[in-house]
1. Kindly point out which one of 1, 2 the value 37, 28, 22 was derived from, the read-out being Cα extents along the principal axes in Å.
2. Quick check: -4500 is what I get for helix-only ellipticity at 222 nm (-39500 (n - 2.57) for each DSSP H run of 4 or more, over all residues; to 500), calculated from one of 1, 2. Which structure matches?
3. Between 1, 2, which one scores greatest on distance in nm of label points 7 Å out along Cα→Cβ at positions 5 and 37?
Structure 1
Amino acid sequence: MKLIEFKEQTVLYAKDQPEYLPLPAYRESNDPQGRIVCCWKLTLAERFKLLWSGLIWQCETIGR
């Protein structure tokens, strides 16, 4: 899986930090929980694995 940019994103975390992969995300400025939404692109093999298991998990909270 890899994170991809999308038209609704409002922020790009770690843009100028070469030791990290950039994290394109949508973050609503007034969300008290600091939640973000990301978009992932799966490889064909990962799609089959997902089809077989039926599970995918993600949880992110970015500090305020």
Structure 2
Amino acid sequence: MGGSERKRELVPVRFKGARVDASVESISRRIERDYKLPSGSVALLRPSGRRARSDCSIGTLLRQWDW
């Protein structure tokens, strides 16, 4: 075993990106759960400043933000 081995680094789930086909509602709940926030305290916003619909996908929200 040489010195070129790299230890596998575990990345906490809260730092991983959301899937583009996930709903805004599911990601909001996940953020609240991971950071122990009260229910309803997370709002994902559209570029206009309004809340994104809960049935909207993350991919749609990213396209609205030109990501």
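Here, each number is a calculation from the coordinates, and none is a lab measurement. Remember, it's a predicted structure, so these values are computed and weren't measured experimentally. Cβ atoms are built from the backbone, for glycine too; each structure is taken alone.
1. On the way: 1: 37, 28, 22; 2: 55, 30, 18.
It was calculated from structure 1.
2. Structure 1 accounts for this read-out.
3. For this comparison of distance in nm of label points 7 Å out along Cα→Cβ at positions 5 and 37, the top structure is 2.
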